[in-house]
Structure 1
Amino acid sequence: MPVVDAHHHLWNLTEVEHAWLGPDYGPINRNFEADDLSARLRAAGIDKTVLVQSANNYEGNAYMLKVADEVDWIGAVVGWVDLLKPDDTRRRLEMYSQHPKFRGVNHLLSIEDNPDWIARPPVLESLKVVEEMRQIFELSAVYPFSLKHAPMLAEALPNLKLVINHLAKPPIAERKLSPWTDQLMLAAAHPNVYAKISGLNTAANWETWTSGDLKPYIDFAIDAFGAERLMAGSDWPICTLAGSYQAVWVETDQALSGRSKHEIDAIRGGTAARLYRL
């Protein structure tokens, strides 16, 4: 069973504009490419990865697919399409689905001013196209806003594989569980909804976080979804704002200690390998 980093990014800022990224992001406001990650993957024992878009533009897709052609450890690419334009969504997905590693789409909801952007009629029409073409949709839900839309999407699109990124960024730094737990449980009630245990260190206190801070949220997610619908990921390089790539995996593994081998194997790679057809 491969060990899979189910969520990371790569970017070259001279090739692809990242409108959200600027001087405020300090150490990650630079290029992060495949050569920067490969040694970290080997050190952490990662076999395959899922490369996820980090810019809402088509130039980002071209860059990611080019890199995926060159790097064998990238097993899947999650790109972007303009969900406000259903006809364009169809045309683009017909093209991208010809690539052997293209598996789905994501949209950076955090840069949208409207917290209900994902529920707009043209977006829902486009997501029907994503469902029809058997592509995955990754929901960049951020609690307490867009996570509430997950049950609606799952019910309206029952054949769409819907993945909640980063467990929707629970309020770990505030050491709160409810009402995040209520929203996540409603999403998990739908069998077509999956979630990623990723990006949690940057939802915690950046200076002091440990596996102990993450564990209550990971435990709740396992109870809600079951290991067969959960995947671990790094969210590199964004995770480096609050620690190293290695630290993310060490602390995630520590938070999973005590779980059955079946659960650990599923979260560390089995679920992602099956869902993304790695």
Structure 2
Amino acid sequence: MSQPVFRTYDRAALDREYDNRKKVANAAEVLAWYAAASRQTRETFPCRLDVAYGPSSAETLDIFLPSRGGAAGAPVQVFIHGGYWQRLDKADFSYVARGFVPAGAAVVAINYALMPTVSMDELVRQCRAAVVWVHGNARGFGGDPRRVFISGHSAGGHLVAMLMATDWGRLGTPHDVVKGGCAISGLYDLEPIRLCYLNDVLALTPADAERNSPLRLPPPRSGALILALGEREGPEYHRQTDDLAAAWARRGFTAEVMDLPGHDHFSIAVQLGEAKSELSRAILGQMGVGG
């Protein structure tokens, strides 16, 4: 074994730990399911696609309209895709609407510019801008700006935590604009990311990793947070989740950790396409709507 670069991991071991596509034998099959189920969802659910929320071509979102009308508007679930900040697209996750729209929610899937075309700081800024846009425009698509919730998978889980830790008052919205979040198989400590193969593309500096690690940020000022991951995730994903929950608990914020039996890094996200799944029911419960 070579010299450790992070905790007990040498570079090769750290690379293996964060290479989810190699760790999960059927990863390609599940990713193909994401895309196929999403195409079908866009064809069958009323939606508005590629709505601009910012000036760049990457700053767009898809809105899946609520199935149930109401004077007060529907709760809004904003979903943030993963792909290690460098791959995938909102169009790969349209299927998430299946888990929430039938229960009476609106779903907004957001895009952001992929690294390395932008910095991590800019990527996070875009996601914050998307939430500000949703809050300001929710009534226009049948949503309730007072009931905005967020969820995201993998890198999207990291972005959920970053948004939960945001001082929204500085961005012109209520400090409690995000009423709750669910970070799924997320990354909350970017130092091992900086030290493994992923940084060949991401090019994070130590300061970038520090500034964009939720583990090192103040906890949310309001709202509830679910930290979900699959039982079959590797040790580092479990450490990341447990460490964030512990760090924020020390500062007075309690997050709910959900360790889902039998699920790996990719299968856990499939749950979002079914309203009756354990994960979707937990998010719907957070939103105050039934499955």
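For the reader, a short list of remarks on this structure follows.
- Entry that produces 17.2, 48 once Rg and Dmax of the Cα atoms in Å is calculated, selected from 1, 2: 1
- Ranking 1, 2 by mean count of other Cβ atoms within 10 Å over residues 42-49, the structure that comes out highest: 1
- Structures compared: 1, 2; top value of distance in nm of label points 7 Å out along Cα→Cβ at positions 162 and 178, i.e. the largest, recorded for 1.
- Top of 1, 2 by Cα Rg over 2.2 N^0.38 Å, for residues 130-233 alone, largest first: 2
Values quoted throughout were computed directly from the atomic coordinates according to the rules given, and no laboratory measurement underlies them. Only a predicted model underlies this, so the values are computations on that prediction, with no experimental measurement involved. Cβ atoms are built from the backbone, for glycine too; each structure is taken alone.
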